[in-house]
Each structure stands twice: as C-alpha cells, then as structure tokens.
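Just so it is clear, none of the values below were taken in a lab; they were calculated from the coordinates. Since the model is a prediction, treat every value here as computed from it, not as a measurement. Cβ atoms are built from the backbone, for glycine too; each structure is taken alone.
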Structure 1
Amino acid sequence: MGQKISDIDSAHTSTSDIIKKGSVITIITMISRPLGYIREAIQAYLFGATLLVDAFIVAFNFPELIQTLFFSGATSAFLVPVCVHFMKDHEEYSSIYSTFINISIIVTVSISLLFLAFSHGIVSIIAPGFSSEAKQITKTLFIIMLPVIAFHTILSVIKAFLNAKDHFAAPELSGIVWNIAFILSAFLLRHKLGIYSLAVGVTVGSLLQIAIQVPFLKQFNIRYRMVFNLQHPALVEAKNLFTGALIATSIVPINSFVGRVIASYLPHGEVAALSYAFRIFILPFSLFAVPIYTVMFTKLSKLFHSQDWRGINAHIDSSLVLIAITLVPCTVLLCSVGDAVIRVLYERGAFTGNDTLMTNRALFGYSVGLIFYALSISFVRIFNSFHDMKTPAIIGISSVIINAILASLLMVPFRNLGISLATSLVSFYNFVLLYIFLKKKTGYSPKKGTIREISRSLICGIILLITIFVSRQLFSENLVVILFTCAALTLIIYGFAFKKYYYFFLKKK
C-alpha cells in the first residue's frame with residue numbers, strides 16, 4: 001500500500017518548515033561567503049603574500065582552532081537539546097542562559113590567560129621556522145586575538161538559545177558583521193597599525209558579533225543576570241552530554257588537519273591545491289546542508305522532548321529528500337565542470353594551468369562524497385537531538401584512524417586526489433554506520449515516498465551528467481558559455497522533475 005494521507009501531510013509540513021526556516025540561513029550565507037572572498041582579496045591587496053601575512057595567519061589559526069575544537073562546535077551540539085526542555089518558562093530560561101554564559105566566560109578567560117602566560121612557548125610551537133623578529137610579531141598578533149576564544153564561545157551559547165526558539169537569522173548575520181569589521185579595520189588602521197590592524201579587526205568584529213544579538217535576545221525575553229546555579233538540572237544534563245558532543249564535533253576539523261599533515265609529504269603546491277579545492281567544495285555544503293541540518297536539529301530536539309516519533313521520522317525523511325535534491329546536482333556540477341570553476345576563480349597571475357589541474361583533482365575527490373559528507377554530519381545531529389553523544393563520538397574516533405590510513409595509502413598513487421578521496425570514503429563510512437545504529441535504536445527507515453524522491457534526484461543527476469558531457473564537447477573553449485549552459489541545464493532538468501514539488505511549497509509559503 002502507499003503512504004497514508006496523514007504521513008504525506010506530515011512530510012509536507014516538515015519539509016515546508018525546513019525550507020522556510022533554512023532559507024534564511026541560505027540567503028545570509030549567499031551574502032557572507034562572497035564577502036569572505038572580498039575580505040581575503042582586500043587582505044592580499046593591502047599586505048600581499050608576505051611574512052607579515054604569514055605571521056597573522058599562524059597567529060589567527062591557533063585561537064580559532066581551539067575555540068572551534070573545544071567550544072563553539074560542541075556548545076550548540078549539547079546545549080540545544082538541553083535548553084528546549086525549559087523554553088516555556090522565560091525566567092528559568094534566562095537563568096539557564098545566564099549560567100551558561102557565566103561558565104563560558106570563566107572557562108575561556110582562564111584558558112586565555114594561560115595562553116597569554118605561555119604565549120612565547122606557544123608561538124615557538126606553532127611557528128617553529130620563523131625568525132626571532134617574525135616570532136615577536138606573531139606573538140603580538142596572537143595576544144591581540146586571544147579574546148576571540150571567549151567571544152566566539154559566548155556567541156555559540158547565544159546561538160544555541162536563539163536556535164532553540166526557532167530563530168536562526170541573527171546568529172548567521174554575525175558572519176557578515178565580522179567580515180565588515182575586519183575590512184574596515186584593515187582600511188582605516190593599516191597606516192597606523194600595519195599588520196596589527198587585521199588582528200584588531202578580528203577581535204573587534206568578534207565582539208560586535210555578540211553585540212548584534214542583544215536586541216534579538218530581548219525580543220525573546222532572554223535576559224542576562226549574574227546567576228551561577230551549578231545545581232540546576234540543565235547543567236547536570238549538559239555535563240553528561242558535553243564530552244560526547246566535544247568528540248563528535250571535533251572529528252571533521254581533526255580529519256582535515258590530519259589530511260593536511262599527511263599531504264605535507266607531497267610535492268610543493270599539493271597542499272595549497274587541497275585548500276583551494278576544499279573552499280569550493282564547502283560552498284554548496286554551507287548553502288544547502290547547513291541550513292537543513294541546523295533547522296532539523298532544533299526541531300528534532302523539541303520533538304524528542306515530547307516523544308513525537310511520527311514527527312521525528314517525517315523531519316528526518318524531509319531532510320534526506322532536501323539534501324538529495326540540492327546536493328546531487330551540486331555533486332554533478334563540481335565533478336563535471338570543476339576545472340572551469342577553478343579557472344574562473346583562480347587561474348590568473350601566479351596560478352597556472354598546472355595548478356588548476358592539481359586543484360581539480362582534489363576537488364573531484366571531495367565532490368564525489370559531498371552528499372555523504374552532508375549526511376554524516378546531519379546524522380550526528382540526529383543522535384545529538386536524542387541526547388546520544390556517545391554513538392557518533394565512537395564512530396567519529398574510528399573514522400579518524402581510518403581517514404589517516406586511507407589518506408596515507410591513497411596519496412602514493414593519487415597524490416592530493418587520494419587525500420580528498422579518503423575524506424569522501426570516511427564520510428560514506430560515517431553515514432552508513434550512523435544509519436545502521438539509528439535504525440537499531442529507533443527502528444527508523446525512510447518511507448517509500450522518500451526513497452522515490454531520492455531516486456528521482458539520482459536519475460536527474462545522471463541525465464544532467466550526460467547533457468553536461470555533450471555540452472562540453474560543443475563549447476569546450478568558452479568558459480562562460482560552459483558554466484551558463486550547465487547552470488541552465490540544472491535548472492531545467494531539476495525544475496521539470498520536481499515542478500509539482502516546488503509549486504506546492506511555494507504556494508504554501
């Protein structure tokens with residue numbers, strides 16, 4: 001028999017909910033990502049590719065890595081499922097919010113002071129090849145940017161409490177504010193402060209990210225006070241979830257770091273090509289996957305609290321369909337015209353045709369696993385919403401080992417393609433195991449309608465791949481025509497295949 005009418009209505013409602021709320025994140029990302037490219041272009045224009053810029057990048061990467069690994073990523077993973085329990089009582093919600101803010105301040109300020117005390121030794125570790133003068137510059141830059149650890153962690157707490165209230169815009173807007181502050185600082189202060197103007201822009205921008213959240217916190221009656229209730233049930237629950245969330249959310253940056261360490265044994269230029277390729281690869285992920293799983297995570301946390309398993313299954317199904325519809329065509333495009341995209345974005349000046357080939361190899365390896373990269377992170381969020389941090393953490397730890405082995409083996413015959421292929425294979429491994437464990441834990445299986453929509457997207461992807469291949473034979477030399485034709489083909493094929501689908505949700509909105 002087919003799906004029940006009630007199941008179809010539930011799927012339509014959940015998909016419409018994800019599209020409506022997730023589209024806000026997508027639109028903001030479409031503004032912030034190009035702004036990030038502009039920021040880097042201005043940095044290059046003002047300071048070039050010099051030792052000073054090397055010092056800034058090294059000094060910036062360490063506090064950024066610390067807060068990403070240990071604070072900002074894990075914070076939303078364990079806080080959203082916790083705070084949805086207390087949403088109805090504004091006073092209690094504010095009390096919990098204030099407690100977590102105060103804990104964040106105490107912990108991150110303490111760590112920052114520790115880093116300040118040992119800043120000389122830290123710089124020697126993160127920049128061992130720098131001269132004494134360069135190390136001193138790096139140290140000063142590092143100290144200026146140390147507050148970023150505290151500011152970004154506080155922002156992550158705010159984001160979790162706003163997301164739990166189904167508000168996603170303000171936290172995402174913070175990226176735009178940060179980029180603007182960085183650009184203005186570079187332009188206005190470069191004559192007085194030189195390279196230090198970039199560090200000031202980073203820190204001031206991070207503070208402004210918090211400041212713009214204040215009106216939205218007031219809108220939802222979330223008030224800060226000097227509260228430090230360590231005995232609150234929310235804190236007890238958070239302690240139980242934190243370690244697993246920390247491990248699970250650290251896997252992606254750790255795998256990326258391991259891949260680059262292994263790639264350092266390759267000839268010059270291969271590591272840079274990996275970096276350029278990953279920047280292109282991550283764009284469709286940020287535009288489509290991040291909004292989908294961000295909204296899904298908040299919704300599933302609420303549904304789990306009320307034990308609404310029908311709603312949970314409907315939202316998981318809707319997320320799978322949306323990921324398939326958006327990322328299958330992106331995969332086809334990146335794999336088939338990635339070289340043209342790289343040539344348009346990068347091939348000028350010192351970036352040669354050989355660099356395009358190296359970058360395209362790496363991009364292909366990443367792109368074949370794009371959908372599994374998105375699905376694996378989405379399924380981690382599903383487990384997080386069920387207060388299960390342990391399962392994705394264990395699978396994640398095993399994936400780090402597998403990634404290191406695969407990257408080491410595959411880089412010998414395939415160079416940087418082997419490194420990026422290892423990422424895709426590990427993403428597939430993560431997704432498959434997470435799906436198996438989810439099925440055992442909850443009995444979840446995608447409904448027939450979900451499988452049908454995913455299959456339709458895959459068929460459309462094959463048709464798109466064939467038509468792009470033919471188009472490239474006809475317009476092999478004209479990059480603009482190739483890219484325009486491929487974009488048009490994607491819109492025509494997927495628009496026709498899913499016209500009723502899109503029409504329904506556009507009409508609902």
Structure 2
Amino acid sequence: MLNRRTVLATGAIATVPLATPFGALAQGRKDAVVLAMTLEPPGLDPTAGAASAIAEIVQYNIFETLTKINADGSVSPLLAESWEVSPDLKTYTFKLRRGVTFQNGEPFNAAAVKFSYDRAGGEKSTNKDKRTFANLTTQVVDDYTVVVLNKDIDPDLLFILGQATSIIVEPKSAEGNATKPVGTGPYQLNAWNKGSSVVLAAWSGFRAPATIKIKRATFRFISDPAAQVAALLAGDVDAFPRVTPRSVAQFKSNPRFQVVVSGSRAKTILAINNAKKPLDDVRVRRAIAAAVDRKAVIEGAADGYGAPIGSHYVPGAFGYVDTTGVNPYDVEKAKKLLAEAGVKTPLELTVTLPPTPYARQGGEVIAAQLAKIGITAKLQNVEWAQWLSGTYGNKNYDLTIISHVEPFDLGNFAKPDYYWGYNSPKFNEIFNQIKNAARPADRSRLLGDAQRLIAQDAVHAFLYQNQWITVANKNLKGLWKDMPVFVNDISALSWA
C-alpha cells in the first residue's frame with residue numbers, strides 16, 4: 001500500500017420528492033441506505049464530463065479502476081492485484097485480478113484496460129484527464145498482465161489511476177455509459193428519476209457478494225440548504241456527505257446524528273475569464289483579487305469552514321507555499337490598479353453562480369466587496385447543466401465562483417483552451433519541468449515556483465481551501481473521515 005499526502009472532496013445537485021416514502025426507506029431496512037447530494041450529475045460516465053457529482057455516484061460502486069484510493073489518501077490494489085514500477089519511474093507492470101466480469105457478462109482482462117486507456121487519451125476523448133492518458137502507451141502482455149509506459153515521470157500516477165477518469169470500461173457498452181453504465185463494481189443502476197434521485201442495487205454477479213452489506217442505495221438531490229436540514233431531521237436521509245455547513249451546530253448537539261469534518265484538497269476560487277477584456281489585463285485581475293477579503297468570504301460562503309489560499313494549491317499538499325501575501329486585501333491598492341489600467345468605473349461584470357450554496361452565498365459577499373472599488377457585479381444564477389455548458393464549455397462568462405476538487409489539477413493552467421483562458425509560456429515551462437522532476441526536492445521547489453507565478457499573474461481571485469461536513473445517522477458505519485477524492489463508497493457502509 002502506498003502512503004500519500006491526504007485529502008479532498010465536494011458535493012453535487014437538485015430536489016423534487018419521489019412518490020417513494022424516503023423516510024420509510026431511510027429508517028427501515030438495514031441493508032439499504034439513503035444518501036443526499038447537492039448537485040445532480042449530467043450523466044453517469046466520469047470519462048465524458050468534468051462534474052465531480054458523477055464520481056460521487058459511480059466510482060467504486062458501478063465502475064472500478066486498477067488502483068483504489070482510500071480515505072487516508074493511500075493507494076491499494078483493486079482491479080490490479082499488484083504492480084511493479086521501473087527504476088526510471090516510467091514503466092508500470094500490472095498483474096490483473098482474475099475471475100472478474102463486467103455487468104453485461106463480458107470478461108475483464110488486459111484488452112479492456114488497453115481499450116479504456118487508449119480511449120481516454122484518444123483524439124475523440126472528452127475525458128478531462130485526456131492529456132495524461134495521451135502520454136500513456138498501454139501494452140497487453142497476456143490476458144492478466146498489462147504494461148503502461150509513461151512519457152513523463154509522474155510520482156502520482158498510481159493515485160491518478162484510481163480516480164474516476166481512469167475507470168475500466170467494457171468496449172461494447174462504453175458509448176452508452178452516460179445513461180446505461182456497465183462496470184465491474186458491486187452495484188448496478190436500478191433507476192434514475194431525473195431531478196430527484198438515482199437508485200443503485202447490489203449486483204448478484206459481483207465477485208465477492210458476501211462483503212456487500214448494503215443491497216440498495218438511493219442518492220437524493222437536494223440543493224436548497226433549508227431542505228437539506230429538513231430531510232436530515234425528518235430521517236428521510238441517512239447521510240449527507242458535503243452538506244451545506246449552515247445549521248451544523250444543531251446536529252452536533254443532537255444525539256441522533258454524527259458530524260464528520262473532513263480535510264480537503266478543494267480550491268474555491270473566483271474564476272476570471274482571462275481571455276475577455278478588460279480581464280486580460282493583469283492589473284485588472286490584481287485589482288479584483290485585492291478587493292476580496294478572503295476571511296469575510298469564508299464566513300459568508302462557508303460558515304467559517306475553510307482556510308485562505310493565495311494560489312491554486314492548499315495547505316498540507318506536497319510542495320505547498322503560502323502565497324496569500326501576493327495579492328492581499330487592499331481596497332485602495334485595487335482602486336489604483338484599475339486607474340492604472342485605464343478602466344473607467346463603474347465597470348459592470350457578470351458573476352455567474354452555479355446552484356451550490358457556497359457559490360450563491362459567496363456571490364453576495366463578493367459583489368458587496370467589488371462595489372467598493374467601482375465594479376458593479378451583476379449576479380447571474382444558473383443551473384448546474386447551464387454552468388457546465390455555458391461557463392465551462394463555451395467560456396461564456398466574466399467571473400464565476402466554483403470549487404475545483406481534484407488533488408492534482410495545476411496542469412489545467414498549462415491548457416490554453418481551458419475555460420479560464422490563461423496562456424503563459426513561462427508556466428508551461430515550469431509545469432513541464434515538474435512532470436519530469438525525479439527528485440522530490442526539485443519537484444517541491446518547482447511546485448512552489450508554479451504557485452507563485454499564478455498568484456503573481458492573478459489568474460483568479462483565490463479564495464479558500466474547503467472543509468467538508470458530513471452529517472449522518474449515528475448508527476451508519478464506514479463513512480470516510482477524510483476525502484482525497486469525491487466518492488461515496490457504498491461497499492464500505494453498514495449499519496450498527
């Protein structure tokens with residue numbers, strides 16, 4: 001088992017009651033569980049979309065990966081029984097688990113691994129980690145041995161191969177996974193009631209059925225904070241991972257519940273469209289960053305559950321440096337920067353807000369702060385599907401508030417076509433050196449350089465590192481204490 005620096009997680013969408021009495025489900029059978037999420041996923045194929053809500057339902061439940069990321073951030077075998085890494089850290093030889101089948105009866109083997117990785121890095125891929133897989137060459141040695149060659153040195157590859165973007169898919173059914181997912185995991189899709197819930201049922205063909213205590217799992221989508229609290233208090237929901245922090249105090253004092261505060265690698269940011277005028281001027285972006293009082297945002301958007309950050313990296317991560325002093329809160333400096341940039345105030349900018357409570361609550365705080373330097377922030381509330389298509393997909397926005405939850409996503413700043421439009425040859429050079437640094441000391445130094453550069457370039461107004469709250473029935477066991485990735489591992493759950 002590989003130890004690694006821990007951490008991560010976040011939530012996902014919607015609400016509408018089903019005809020099913022959720023209270024009866026939640027409090028009845030002890031082989032069933034009802035979980036809640038803030039956002040509803042746009043589909044159920046984590047290789048086809050960037051929404052973390054997808055993995056919250058399917059990863060390790062329907063789909064599996066060669067390696068498994070555990071709650072403490074360590075990596076252990078899953079579909080791979082073991083592996084060897086070459087001295088140059090570029091060749092990985094995996095021995096695969098035998099006797100595994102996909103849920104449509106097709107065999108799991110080395111050919112399926114090669115198909116999955118080649119597809120993830122292929123020309124038509126929409127996988128958000130496409131660049132990682134494009135650097136991999138997968139070779140089939142025999143049915144249960146596969147060799148993965150990496151162009152770069154990546155100490156985190158075994159961790160990455162346990163993430164949702166690295167799922168092993170069955171070739172014949174792969175294109176239909178968004179609505180009819182087929183994996184090797186212990187659960188199958190039973191029903192998807194759009195706008196309301198997803199139901200998973202234990203798969204009778206799973207290789208180790210005796211290890212699965214929960215036979216039915218319902219995921220409800222509840223975005224409204226008041227409705228989240230009401231559902232928990234009514235017993236309609238057994239657990240709400242990454243619940244909105246409001247009203248946590250009442251659950252801490254209620255003997256019916258357990259409250260778990262988890263560490264995180266998530267970065268909540270006021271993302272700036274670097275490709276739009278006048279936001280393409282670094283002085284304007286620095287003015288926006290200087291206008292934001294991070295501590296006030298943490299109180300208003302996250303009810304105090306967070307730590308200020310000055311770059312796209314968080315305390316506790318390998319190579320972290322404190323950059324909060326690069327663009328400190330300074331209203332007068334912000335005004336001067338706008339004047340230097342020739343910006344006439346009032347400057348009107350639209351702040352696009354997805355339905356997550358931290359975004360909607362944070363938007364109000366930040367709009368009031370920007371008003372002090374002559375920026376009129378027009379708050380635009382959108383649904384999650386609109387954010388994914390319009391903001392993330394079509395880059396149609398000025399500013400937006402969003403949490404990026406992936407542990408290793410500095411590479412997004414090396415993608416000029418990424419939704420925030422940042423293009424820096426200097427950053428690209430540093431990131432290329434990071435990918436090929438074999439010595440941890442060199443890698444740490446270069447990671448610090450990367451953090452300082454994107455802070456100095458004020459790519460965004462970096463806000464805070466999230467802490468995630470799980471509120472659950474006190475008798476539900478197996479909940480993750482920390483969250484290095486966004487999953488709800490149903491096979492780990494049981495009732496006391």
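Here helix-only ellipticity at 222 nm (-39500 (n - 2.57) for each DSSP H run of 4 or more, over all residues; to 500) was derived from just one of the structures 1, 2, and that gives -7000; the source is 2.
Given a computed value of 3, 13, 22, 25, 19, 11, 5, 2, 1 for P(r) over Cα pairs in 5 Å bins from 0, in percent, for residues 114-193 alone, which structure among 1, 2 does it belong to? Provide the component values of the computation, followed by the final result.
Working: 1: 3, 12, 15, 16, 15, 17, 11, 7, 3, 1, 0; 2: 3, 13, 22, 25, 19, 11, 5, 2, 1.
Clearly, the read-out refers to 2.
Which structure, out of 1, 2, was relative contact order in percent (Cα under 8 Å, 6 or more apart) calculated from, if the result is 20? Structure of origin is 1.
When Rg/Rh (Cα atoms, Kirkwood Rh), for residues 362-441 alone is computed for each of 1, 2, which one produces 1.03? The correct label is 1.
If distance in nm of label points 7 Å out along Cα→Cβ at positions 154 and 354 comes out at 5.0 when worked out from the coordinates, which of 1, 2 was used? It would help to have the intermediate numbers written out before the result.
Values: 1: 5.0; 2: 2.2.
The correct label is 1.
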